[in-house]
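In what follows, structures are represented as structure tokens.
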Structure I
Amino acid sequence: MPTTTILGLDIGTTATKAVLFDLSGHELATAEQPYPLLTPQPGWVEEDPEAVWQALVQAVRSLLAQVGPEVGASIAALALSAQAGSLIPVKADGTPTYPIITWMDRRAEKLVNTWRAEGVEPTVRRISGWSLQIGLPLPFIAWLRRYRPDVFAATDRFLGINDFLVHRLTGHFCTDYSCGTEMLLADVSSGQWSQELCDLAGITPARLPELRPSGAVIAPLSAEASRQTGLPTSTLVVNGGHDHCCEALAMGITPGELMLTCGTAWVITGVMERPDLTTLPLSMDLNFHVAPQRWAPSRFLGGFGATVEWWLNEVWQNAEPQPPLPRADLYAAMNRALAQTRTGSNNLLFLPVHTAYGGFAGLRLDHSRADMSRAILEGCAFELRGALEDMRRANLPVERLWMAGGATRSPVWTRILADVTGVPLTLTEYAHWSALGAAILAGWGAGLFESVEAGQSRLQKPVRPLEPDAGQRPIYDERFAAYQALADTRSGQ
């Protein structure tokens, strides 16, 4: 039995995963608990804060039931790797005053467009490192102030999901630099809340959580959190970080390398040694990394994982009156069908549904469900290729992509991505990089690893390369050009 263990909690957009490791990186147990997305109005995407907390509780309890009390008592520390960009307004005691407004929500679109027309965006980018985006806390807070003044007045603090859960675990309002910066309210150079950006939102920095570095010990687990989760009160809660940054940490991404995260959201993330916005294209944002003295340039590509989930649920799920098929079975059925399709999806194109003009183009009666499925995957790959070409035009290196997330489990999709982009991939066989990065931070913060690098070396996981097929390049060059022309036409450019 291990004498000391560390717990990584991956707080995703639709599920929480709890993964327990020993100090050699062996995975001892995992547990997962989902929660639903709520769409009360068109364009609104919310979650129930209590459902997210209970998912953490149930995931941890399930994990502890697997390993037994002796191993459970050995958990020295935990850290969270959390989705960032969502907002939870709360009272002084942490009680939510409104549902979670998720990063996929578009209710603040009109407000953001007004700010852009007024010339606000360059100031936001200069301070925060981020361009104005509809689905982030700064515009959400301003939206609440304008359209729900009752909620705004009843709210004492505005939190991200990480901060909300940290408060439930410890009683402290605290966040890390990587999650804090994505609120569009912090200075990417200093790591402090920006008074100028807070003024734009209509709040003071006092209504935000404390900013502390990733790897800092926040507090031991509270007695109430211990009672609910079953974890010992001796468990240290260590400041974790943004889920993509935690993944990059666990993989060991270094400056010049790129990581493609393929979860509900698809994001390209790199690593920089200083916060230099002048080297980045406007399509990329700059965040704090969870590693000391590192920053993470990134580009949000879209909710491609959510698109595929929608497609599986609405089209592949068996409509007969019987229990729904497990998600893994749906993916397996789609992958079997995709293996019979051809490059180019029989001349069918698909624009991802996160855009205002998403959908199929060129659909014919002879197109099969498999053709349509492949077109969705190719559409996501074309969006990725466009982003990488933007980076090349900005003289940023695009030599290899590390890839993590659900798409890595599809041999067809990974092949499509390599062939469409022409970029070699490093496929990560491991499924819990985000939780692994959180565990590295937990171990480092608790003094179990002398450095982040020591934790990385102890908790390594295997990877495998995938080279693009040059023979597919001419076909994909033609289809990519057709895709760009279609996207330009639909967007009115």
Structure II
Amino acid sequence: MQFDSFTFLLFFALVLAGYNALRDWSARKNFLLAASYVFYAAWNPPFLLLLVASTTLDWWIARRIASAAGAEARRRWIAATLLVNLAVLGYFKYATFLLDNFSALLQGLGLAYRAPELGIVLPIGISFYTFHSLSYCLDVYRGRFEPTASWRDYALYVGFFPQLVAGPIVRWTQMREQIETPRRTTAQGLGLGFTLLTLGLFEKTVLADGVFAPVADAIFNAPAEASAAGAWTGMLAFSGQIFCDFAGYSSCALGAALALGFVLPLNFRQPYAATSFSDFWRRWHVSLSSWLRDYLYIALGGNRRGTARTYLNLLLTMLIGGLWHGAAWTFVAWGGLHGLYLALERWGRDRVGTAVAASHGAAARGLRAAYAALVLLGVMYAWVWFRAHDFATAWTLTAKLVQPAAVLSSLTGTGFEQRVATVLFAALVGVQVLCRGREARDWLPRWPRPLLGAMLGIMLLLIVLSPGDNHAFIYFQF
């Protein structure tokens, strides 16, 4: 049941009606939890049992952690939930990957071995709801709050349908008060929620699926046939697709939650307007990057154990972040590139970057603008590895991207669809630069209603008329 389906529109209309027909807050929460489980079961009903079991186990273990008599007992309980959650995630997401690589290793040593077909189906959203549960248990272990006694409230926190299958990865501290305090649908929340839903569906169906995906797919599915200009337009197109697809989903999630009276944290803050690689990760998939920082990078020692260890921690965090996205070496390479970017940036900042950042002259502003352009280029190139089916594809496109004439011919040496994708990606970056310090849910309510209505009407018309193939949201696979 995708946000861009008529099934979801019908489901959401029924949820809004049922939710607002109930007066008692406890009854509303029961209804929302049941609706969330129906939403999840629509993908693959048996995996609902896994979600309920995971939720129940972590709720119970968190309470055991809080009531444990000593530090040793607390460590045993947190180790138990880490072991169980990561083992389940590892089995479903990485068992086939590990077995295939083990088979390749043995064959490389001259030993005839063929890995059996496991036939494992990845439960949708398992990476997201696992991180929800782990953050909750880790925060209880660190003494940041007392666990809730209500299984229903905790289950609603984990399973709330707008953010269940592709985030944002919400912390208990961001949801506890909202779950415990009665709320309802308001005219303002419904209006802004509908606006964000429309904006998200426009990004997904018109831009990601209709404009960018066909161009990116054509290049990445046949890299050997692509020209140098085609490699550049393919990279630009996928950079637009991945943003519009995932930011579109996040806008839909925020909009659906607002319509029900809940506020989810922003997951995107104009990432292609980032002025540094660290700034990019404060703007892209914010809930994941902050999770990796708080529960992995800092746990590894952060920047508290010397310069060399800081660089190692950055690389390890981003490598694991890459592997979180998928069981493939291309994702590891993508994470490794970002780890390398962050390490080199930190090295340069410690030497010259601080002085440049503090300067106000024209030369310093020019350097900062040039570095921002370099950051965007580095981010786009890393997307090549994220999208590529294998290393061969990524290397083939890399060789074509570095051809001197490729940049100049990216507009003149390609077809109409490629030119449209390139121009729209440039427009997308331009809009993000202009709106760098502003968020849609803050400035949209201040637009004149006739102008906002006209914009939404055009978007809805384009959504209905969009000829693009319907693709599942990219982050559903994670």
Structure III
Amino acid sequence: MYVVINPIKTKTVMSSEVEKIKLSEKIGYSLGDLAANLIFQTLMTFLAFFYTDVAKIPPASASVIIFIGGMLGAFFNPIMGIIADRTQTRWGKFRPWILWTSVPFGLIAILAFTTPNFSTTGKIIYALITYILLVLVYSANNLPYSALSGVITGNMSERNSISSYRFFAVMVAQFIIQVLLLPLVLIAGNGDKAAGFEKIMTIFAVVGVICFIITFLTTKERIIPKPEQTSSIKQDLTDLIHNRPWIIMLIITVFIFITLSLKGGNYVYYFNYYLEKDSLAAFLNTIGFNNFIVSLNAFLGKMGLVGFHWPEDASTSAFSLFNAGGIIFMIVGIALSKGLADKYGKRDVFGFGLITAALAQLAFYIYPPTAVTLVFITQILHGFFYGLTIPLLWAMIADVADYSEWKNNRRATAIIFSAMIFGLKAGLSIGGALVAAILAAFGYKEGMPVQSEATIQGIRLAMSVFPAITFGVAIVSLFFYEINKKMEIQIEQDLKVRHSK
């Protein structure tokens, strides 16, 4: 039997009653990631661009802000893990944090993407303070949210299913940010990016708060530590140090999010400064995109929405379409991920997806600025193969929490998940800082319509070769991860027997 917490009383139920998770709970849980990723995807894709081209902060200073703020948030995660594992409320350990942080998260996100009329020094200080606050509240929200997936169910198949729903929601948020954010910013700000970012982030904040509250109301914590379990912080940290799969997943997570931040942050520069504008415009015309936009603008005009016309800039349209193609095929990959993981094991499917995604990323370097069609095809392939890995990363962390309980007979879910959020934050800060640092090193001039050949070369390297290298480090690390399909089954069966007693 499992011990199940609900807001009224604590009771015990047979495991068969709790293993099947309702669709409403899976959707409710996934909305939490939709909310968080409206902000996170913006940070990963547009933070360097926002600081350099919107707030007009020098690239070198932007690099320092992103690195310092991100690393402070990363090192806060183990502390948050310790706090969450020791939280005791009638709602459980992790759900309350999603509720408590929802409004602060929204308010700080708005402030972080507001551009005050300060001097350059004032803007740097303001950006540093708001970014630090944002990553701290993100940790306080997202670490308990992530840990919640490890205690909703102990069934591996249901856990894979929950991860698939969760990361479908991530893809929806990613589509909104990477495909629609720049056009929406230009529309909302009437061409003023600073005003547009502030208005759109306000909308995202309101939607996010609502989604977090729904997540809190619709989910349950079913797996909780035995009442007699006690452990010190020292014991928790000792368990982590001796948990080899945890260490491997920490390394993998750091380098995956370095890769995502590095390549994602450089795409907008790649389209603005490397790919030829005429080739982009010709491609959009050939596939019928321009005609579609003309019809859309005409329809909006008839509706009286004359201020909502899609921007005419070819780079913005091509960038949005490029991201859309990748995201659509990521969703296809996510949909296939669970079935493949159930058959072959998470580790092997995860490794195959990373290897093929890295090769696709490397291919971007060899394309000339006129090879727009090849660029789009490669993005589709990269999106599909990387999509296979997306749900599995988080599901593997939940497996690591089970592994820790299996080995040590103690469950410490949140501090295990702190590896993921630490790696996420560290990777985000390092990758984001590298975007701005590489731009500075190769002589990028913020706000200039044309960049030097050296700068363009740096942009090409930063969105192809460098991300392929960091993906490669994660791939090599995976060879040392021991939880394969056979061990997954053994851990699940042994813990079921142990819980039943």
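Any read-out appearing in this document is the output of simple, stated calculations on the displayed coordinates, not a laboratory observation. Quick caveat, the model's predicted, so the values are computed rather than measured.
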*Given a value of 15 for relative contact order in percent (Cα under 8 Å, 6 or more apart), point me to the structure among I, II, III it was derived from.*
I
*Can you tell which of I, II, III yields -11500 when helix-only ellipticity at 222 nm (-39500 (n - 2.57) for each DSSP H run of 4 or more, over all residues; to 500) is derived from it?*
I
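From which structure (I, II, III) was semi-axes √(5λ) of the Cα gyration tensor in Å, for residues 283-330 alone calculated, if the value obtained is 39, 13, 5? If you can, show how the numbers build up before the last one.
On the way: I: 39, 13, 5; II: 20, 13, 8; III: 22, 12, 10.
Among I, II, III, the structure yielding 39, 13, 5 for semi-axes √(5λ) of the Cα gyration tensor in Å, for residues 283-330 alone is I.
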*Assign the value 68, 37, 28, calculated as Cα extents along the principal axes in Å, for residues 195-314 alone, to the correct structure from I, II, III.*
III
